1. For P(r) over Cα pairs in 10 Å bins from 0, in percent, the calculated result is 7, 29, 35, 21, 8, 1, 0, so let me know which of 1, 2 that is.
2. When distance in nm of label points 7 Å out along Cα→Cβ at positions 99 and 251 is compared over structures 1, 2, which one is greatest?
3. From which structure (1, 2) was distance in nm of label points 7 Å out along Cα→Cβ at positions 35 and 259 calculated, if the value obtained is 4.7?
4. If helix-only ellipticity at 222 nm (-39500 (n - 2.57) for each DSSP H run of 4 or more, over all residues; to 500) comes out at -13000 when worked out from the coordinates, which of 1, 2 was used?
5. Determine which structure produced the value 2, 10, 19, 23, 21, 11, 6, 5, 3, 1 for P(r) over Cα pairs in 5 Å bins from 0, in percent, for residues 59-170 alone, calculated from the coordinates; the candidates are 1, 2.
6. Who wins on relative contact order in percent (Cα under 8 Å, 6 or more apart) among 1, 2, i.e. which is largest?
Structure 1
């Protein structure tokens, strides 16, 4: 990432983001992947050439070149659809491309914190034995129940600014120990931030977060440079809990109808499994499990 765009608080450059996203998507494809003959054994750059991509998308080379240089102001939805098909983009990548190339007019970002409805907080508390939390913009952790604290750590003991998945994953060593596949969790977090950046490039708090992580974490810089985006609404996470050992938890994410920037995530174990028994133990230990959980310390400065 360009150093200027990594400065805390500096807005992300949408044109540069569009350019890099298209370039990295083009670089991951080979001619044989898309049914083109490969006549050039000495390619100067990896992946498809611009001319090849333009041919597949049915646009002129000059037109595609302007777009890849970040000039997508007048591009049509139909052209973006053709380019997305040529690049074999996923639905999430297609949406990200559209956000970058045809940004919607948004109100100026404010510093007002995100709010979680009282009824939703009450719902979290009624999920007995089910770790659940609400995550919002910039991967901020907005609300959680007691079981989430028992599994993931006592977030109530952290400053509000540190209740953020990106900061916890990249700056708090406890989470490298908690996640068996820490690299995949880190990838998921960066992909979520990339999508957020595509929708809200002028958000100063998001830019400050990206800048801070870029300065403090080599892993974040490496993953941010890939320009990968994806949405992960369900799956399995494997944890190594300090009290109960290994856990295999299924998770489901539910984007809230009243606020699309917020997602509730709930975890459960297979009935009758060792992980289900471990969750029952954590629930029975209550506050003692929360205090012993991972991530109760603030991320390293």
Structure 2
């Protein structure tokens, strides 16, 4: 029976598409196995990869960008360069636009997600990235702040370790690469479950994605999300919520959410963004 179950799951397992969007919870391994970064490198073309690092979220963009350049050059990328975009006007530079039109991978570093959105949102550079991601010409990755910007609604800040309440989370508009989701990063490491639930209470038409450090939610173009790395990806699904008091209570009063669904996924597990179905890791079912 376990063999038949594993075979059935294997037949349902989605095939990897060439390009993907990698949403990384921060603090990904940069020294040892580098599994997540190697996955991005491979999806961006491997030894033929032309990778653009955008460190706009960081207060030290040259230092942060330089570190990723060394990592991807060490892996064997054909070309790696920093797009040191610090002002919105730079998004109109033709040489930056040409790089974004030619590269096979874009990596958004950590830092401050509001800074990143303030620099990139509604610019020609952003239009190029979005169009090429949408048409499957580009692999995109974002870590920490670079992960937070992936949804249309973005967690810009807030508290942790409390019961859900409206004052626990500050929301803003993200870059909208995966508009259906609200992402929170450094998730269990910084006790942000209440924060993500508070965000979902305010936006029950979205899906909450909480990503631990050194963990990645890899979104395929066919709608499947696959988990990579050492931690968990927490899915907060309000599809079947029957009631919330969110519109009727004060900012610091406790929120209620009835019939909220929760999935805790680990390495190899998959979740379909539109069907809202879970596919366990084959290797763990068959072992």
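1. Values: 1: 6, 25, 30, 22, 13, 5, 0; 2: 7, 29, 35, 21, 8, 1, 0.
The read-out was computed on structure 2.
2. Working: 1: 1.8; 2: 4.0.
Top value of distance in nm of label points 7 Å out along Cα→Cβ at positions 99 and 251, among 1, 2, belongs to structure 2.
3. This value belongs to structure 1.
4. 1
5. 2
6. 1
Each value in this text was obtained by applying a stated rule to the coordinates, not by laboratory testing. Since this is a predicted model, take the numbers as computed values, not measurements. Cβ atoms are built from the backbone, for glycine too; each structure is taken alone.
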